[in-house]
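Chemist: Listed below are the structures to be examined.
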Structure I
């Protein structure tokens, strides 16, 4: 499927309507914002010279970026306090979003309620902070593992300072080597999460010297309570009792606030939703240009959403806001359009793996359908098994529908189906090839066929990648690379002539003399070497070289060597598809042999179950990575740049959309 076509929409309106316009842009959710000052500087806003446009044209002479920034920190603090007290999970609700709402009045109503309960809310916050600190004390004492030590006595010494500290294993080794230089009595108490826990007793007069040494070793000082007596065990009990008392006090205070979810739940949802909307509004406004009376806003909008965009704005603002639609071909300069992929339900999940390599450029053919289909074929061919494929398919469904990981769950379910399909072709069920008959081939009985088929598959996929490259180069109007480049027409011909040469040497397929193939390959390599001067001659350029001819030919010479090596290595790399298909069967045979050696049938079944778990987990992961490697290095490297800009429209994500 192609990348979605974009157009630019320019919005011109009164500064008094700016907030409403920004809110409607966010509610529409289709505009990828452009910096208006940059856009106006590079591409003139073309308006008809008429009386109704005269004010707008005057404003263009004196524009500046939006500079005001609203601070929402106080609002966020108040809303968070109410959420914590009422134990309500923050959620953005689309039904509370309105273009014309008064955010200031809404927050003032909430603030009045906050003022009435401020002392109680602050007391609750203070108690929560104290509980968190006391829990830290307890955890630090447990790290130390010194239950019987009278740490209370050590913490209250008059002339000595007692400290608990944590440091890495490497730093502890350095500390031990410098014990004689440290003015402290150091005790190693234990190890926790690969960090050493130590206690240090230091004379207060030498505390500064010891601190300097400890700081140089990047030692983390653990918080310990002051004013407690007894062993660590007794102090922990006292701290836990104090925590329980504080929690009871918090429950009483929450009841004393006399707030209810029924009364404030809707108001909080409105305030939280509007707060998030207003923060997005500020992000949108940061991209606009302002005159004395008017603002100018620009953004990329998908062509199929243009009519909806115009309809919404005309319904709300009528003639108060001017919308200008600009075709990309009419722009002289400016940022490249963002890329919005549109793929059908089959290939949609694979977009995440494509974007790991990079986002397709706007004028680049979307490789997702080719990637999705070829990736499923590669994975299934290497991991063909009906039973194990079903496990992967089920895991994908669980990830997608129960754990809401739509992207990775969708990928796994499709790979599982591919594995099941090839399992039918191989006649393999949980590694066993005796349960069902094979529909095509048994890998271990046809090793040479499997390896040759893998190379043939590689040739087909590489050939398709060359076609993608030719399409992309044609779109970019790049004659030099499109005709004479290693991924262009000449490179594609070199690829096929080299394959025919290998077939002629091995099988004598066409009976053509070898020297003819060699001569054609040499001519094609020469065309690649002279690609720049040849393309410049065709285009009628005076200069045959963009830089120094000597530098060009040195680089071109190495390029020829790289072309030969890369074509051969690309083809040979696909032999791993057949090798992993054989390896898959071999692993099961190993576990089946171990199962047969067991003294009981139950033990044998257990070995097979464990073996299948290992095969699915370990080999499945390896095949997943190897398939990805073939896609990225052998195919994408030929035609895909991945230098595009992701389409990120100004929008607000609602909890109702999840």
Structure II
């Protein structure tokens, strides 16, 4: 059988089709009308919470279950909007984040309930919560009296909404009698105190197979949905396919003589001449140390025993029975190739936990997701998607540069581009990055008494966060003088006048300036051959920090001898429209757009006496972009 040569030291394959098949098989055990919550805590037991979560939601899951704020927050960052329940008690410092990311916490005491109510009230929302009842496992959850008091207390808090009540079986796969008593206790307490909620649940996937939890309207599907049995009798009730396969490759082949020892402390001794295959995976990769001298792997379709102690980065297998083995051959460490390689089979060799093995496997491996043998996506090493808040500003700068360099396959260009981005936007971390959106700039030329100039009317409008209770409009008669105003953040409009004019309202008139519906007051100052117009209003301070609409209208004159009109975009801008109206005498106008951003080729439309240059409303345009109308 030809072998696929590989490039990665180790990798994990996730079979989404197998996961869907397992879910459908498990749903066959649900009572009529019963829903399910998919448990994706611990990164879906090492399978990838976002990918597994999306597949489960597509199969009808009403919510996803995680262990803590960080797991829920990551799902939100990854674009999952469905209900996400936090199964474990929250810490005090996690509460604001739970509210911010619309997660559903588990409550067990009044103090935390009141704190969530206050946070929700401040955010003007109703915070969904679930209450946990301890029916005998005696881990988290409230006992009967405290639970009844908590239910009443939460029911009377105006900013809380009780979405569910639940409990947890202690030994549903192996002790059905105790589990039945737990379920009866759950229902007794709900009935006694007339407790009802949209979701009630006590069963996990093992309980479901044993006919438990059918009195509740929901259950939680976990380990069995990943194709791992937790009790020997389960395989007779349901057929499950392992979803995860952990693989590596042969890194070295060598033959050792009879009597030679292998690995640290020489814990295995060759009883015959032995061909060894060295695999570049160890306990640091999640291959459990307790599989030393106990584990097996599959090489070219044959099972080979692990010999010697599992090292941090390497393990050795006896490949004597596979004489055709070659460097680079694929090796299956865990998965569905053989019954012996299932997680529950491997952990049975050292009386370990399949849960633990799945969660630790592939710490240094990429995950590749397959749907009916077709690769659909891959996830990064360390099973952690990029979250910018995990990093300092300096580290983010390094990441940005590295990402750009990789994307364009040039370290030199990556350094140049990232440096320019950082210089323009991030050079001072205390400065907020501002941008304009819905930018409309209209310029109209008309004939006037002067034979050397066009009478010019301009109108500029855009939306932006107001940063101060005033802003400046600047006009200068030289490029050198105007240049200083491009560095000032308080300047919202700049105009270059013909040097033959004396600056003043006779040459440059601010006809109207508004913020929203406020008509602003103006005051003129002359400084360094420039005219500054300060625009303010007594009501502007109340608008600082909010998004407002600017509109600036001017009347001036523009020299015919210039033979070109330039319009510049001086800030990061979201959506641009530039309109130039001109006398019909200017019938040969060349349009030269210089745009950088999402699209360097804006749309250009012409009509009699008018030209419009525009982008789509959702397109970003970078600073130093613009258009030149040459006539």
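Here, each number is a calculation from the coordinates, and none is a lab measurement. Just so you know, these numbers come straight off a predicted model, no measurement behind them. Cβ atoms are built from the backbone, for glycine too; each structure is taken alone.
Chemist: Looking at structures I, II, which one was P(r) over Cα pairs in 10 Å bins from 0, in percent calculated from, given that it came out as 3, 10, 13, 14, 17, 19, 15, 8, 2, 0, 0?
Modeler: Values: I: 3, 10, 13, 14, 17, 19, 15, 8, 2, 0, 0; II: 3, 12, 17, 16, 14, 13, 11, 8, 4, 1, 0.
The read-out was computed on structure I.
Chemist: I would also like to ask the following. So if we calculate relative contact order in percent (Cα under 8 Å, 6 or more apart) for every structure here (I, II), which label has the highest result? Kindly include the intermediate steps, with their values, before the conclusion.
Modeler: Details: I: 21; II: 10.
Structure I comes out on top.
Chemist: helix-only ellipticity at 222 nm (-39500 (n - 2.57) for each DSSP H run of 4 or more, over all residues; to 500) was computed and gave -18500; which structure, I, II, did it come from? Present the calculation step by step, with values, prior to reporting the outcome.
Modeler: Values: I: -18500; II: -6000.
The structure behind it is I.
Chemist: Starting from the value 9, 22, 22, 20, 16, 9, 2, 0: which structure in I, II was P(r) over Cα pairs in 10 Å bins from 0, in percent, for residues 373-556 alone calculated from? It would help to have the intermediate numbers written out before the result.
Modeler: Numbers: I: 9, 22, 22, 20, 16, 9, 2, 0; II: 8, 26, 25, 19, 14, 6, 2, 0.
The read-out comes from structure I.
Chemist: Continuing with this model, one more query. Quick check: 1.00 is what I get for FRET efficiency 1/(1 + (r/R0)^6) of positions 133 and 253 (r between Cβ atoms, R0 = 35 Å, to 0.05), calculated from one of I, II. Which structure matches? It would help to have the intermediate numbers written out before the result.
Modeler: On the way: I: 1.00; II: 0.05.
Attributed to the structure labelled I.
Chemist: Now, a different point. So distance in nm of label points 7 Å out along Cα→Cβ at positions 269 and 365, computed for just one structure, reads 3.3; which one of I, II is that? Mind dumping the intermediate values first?
Modeler: Numbers: I: 4.9; II: 3.3.
Going through each structure in turn, the value belongs to II.
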